[in-house]
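K.L.:
Please go over the structures that come below.
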Structure I
């Protein structure tokens, strides 16, 4: 989607909440969202203390 005021392009991935990006051109915005998706899906190393309880919540 192109912003009428700035001319910038905004892109988002509805399947990944909060995964959004933008660019000055449509091509740049598409390249940026690919990087955003990769970063979103990149596993994070979480160090938990021994005996920590993990719960998954689905909304």
Structure II
């Protein structure tokens, strides 16, 4: 989700951090959907072989 060919990994980490700040959904499913949508929307690339785990700690 964060690595892109020809792009510094810090750029991808910043993109993920901004997405997490925007989406503070109470349910892990909503957060996961929002993150996947944001990370895919920013370019012409595939999220092939992507794993995302969202856990809510109480």
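K.L.:
If helix-only ellipticity at 222 nm (-39500 (n - 2.57) for each DSSP H run of 4 or more, over all residues; to 500) is computed to be -9000, which of I, II is the source?
P.N.:
I
K.L.:
Still on this model: Suppose you compute P(r) over Cα pairs in 5 Å bins from 0, in percent for every structure in I, II: which one lands on 4, 17, 18, 16, 14, 10, 8, 7, 5, 2, 0?
P.N.:
The read-out comes from structure I.
K.L.:
Still on this structure, I have one more. Can you tell which of I, II yields 33 when relative contact order in percent (Cα under 8 Å, 6 or more apart) is derived from it?
P.N.:
II
No lab work stands behind these numbers, since they all come straight from the coordinates. Since the model is a prediction, treat every value here as computed from it, not as a measurement.
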